[in-house]
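Below you'll find a set of structures to go through.
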Structure 1
C-alpha cells in the first residue's frame, strides 16, 4: 500500500506542553483540534492537559473527535494527565509513548514546541527516511516558528548530508486547515 492509498483516520499531534509567548500559537492549536474533528478524524497525542497539548485536545474533544492520550507513567503522577479524553494510555517509557503514537496514527502534525516536539519531529522524519512508515508528516509553521529549522534542513541538503527527496518528507502548512488538507491528499490554497 502506498502512502496515497492509505486512509487517514487518526492523526498524531506533536506540540508543546506550554502555550508559548505569542497568542497565535494557542489559537492555532485550538484551530487544529477543531479542524481534526471537522474532518471526522481521531487524534492521538502526548496525553497532557496543559499548553498547546491540552488546547488541541480540548478543541478536538469539543468537536466530537476521538482523542487518545499516551502518557509515560513518570508524568502521569505530576498532575499533567488530561482526565477527559476518550482514552488515556499509560506506558512505562518515553520510547514506548512514541512507538505507541506512531502505531495509532496515520499522519503526523507538528505544532510549535520545545525539545520534546523537536525530538518527535526528527524521529518521525528519520523513520520515514528509513521507510519504517510512509505516513504524511506536516509541520504547521505558525508565525514562521519552523523557519529556522527549515533553513537548517536546506543547508543540510546543500552540504550533502541530506538528500532532497528526504528533505521533502517534511510537508509545510501555514494553517491547521491546510495541514488537514495536506494529510488527506487534498489541494492546499496558495
Structure 2
C-alpha cells in the first residue's frame, strides 16, 4: 500500500512539474513577445521577473493551502494554455495557462486567505522592484512593476473563479486594501516611465 502511495505521489509531482514548466514556457513566450523593444539587459531582467511573477503567484497559493492542511497542485487548463500560446503572436496579450487547484474542504476564510496570497505576492514584488526604477540605467524595471500590478489587479476582480471573489467573500476590507494597492502600483508604473 505504501509503494502505491509513493508511486502516486511521484506521479502527481511529475505531472505538476510538467504543467508548471509548460505554463512557464507559455508565460515566458508572451513576455518575450511583449518585451522585444527593450535593450538586451532590460529584456533579460524583465523576462526573469515576468516569469517570477507568474510562478511565485501560483506557488504562494500552494504554500498557503498546504499550511492549512489542503492539497494543492498547479494544473494546466489546456484551452487557456492554447489561448495564451496564440496571444504570443497577437498584439493583445492574455496570460492564463492554468491555475493552482485546491483539493479538500476549506472554509470561506481559509479560501480567502489562500486566494489573497497570489495577488499579494505580486504587490510585494512590485513594491520591492519600485526603488530600483529610480537608479540610473534601470528605468526599464517600470515594466516589472506594470505586469506585477496588472496580474494582482486582474486577479483581484471579484468575478467567477478569480481570487478577488474568494477574498471579497472572506474579508471586504482586505480585498479593498489589496485592490487599491494594486491599482496605485499600476498607475505608478505609468508615471515612472523613463
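The numbers here are math on the coordinates, done by the rules we state, and not lab data. Values in this document were obtained by computation on a predicted structure and should not be read as measured data. Cβ atoms are built from the backbone, for glycine too; each structure is taken alone.
Looking across 1, 2, the calculation of relative contact order in percent (Cα under 8 Å, 6 or more apart) that yields 23 traces back to 1. When Rg and Dmax of the Cα atoms in Å, for residues 36-83 alone is computed for each of 1, 2, which one produces 10.7, 33? Answer by label: 1. Once Cα Rg over 2.2 N^0.38 Å is evaluated on every structure in 1, 2, the highest one turns out to be 2. Given that Cα extents along the principal axes in Å, for residues 76-131 alone, derived from a single structure, equals 40, 38, 12, which label among 1, 2 identifies that structure? The read-out comes from structure 2. Of structures 1, 2, which gives -13000 when helix-only ellipticity at 222 nm (-39500 (n - 2.57) for each DSSP H run of 4 or more, over all residues; to 500) is computed from the coordinates? Source structure for this number: 1.
Given a value of 3.3 for distance in nm of label points 7 Å out along Cα→Cβ at positions 164 and 180, point me to the structure among 1, 2 it was derived from.
1
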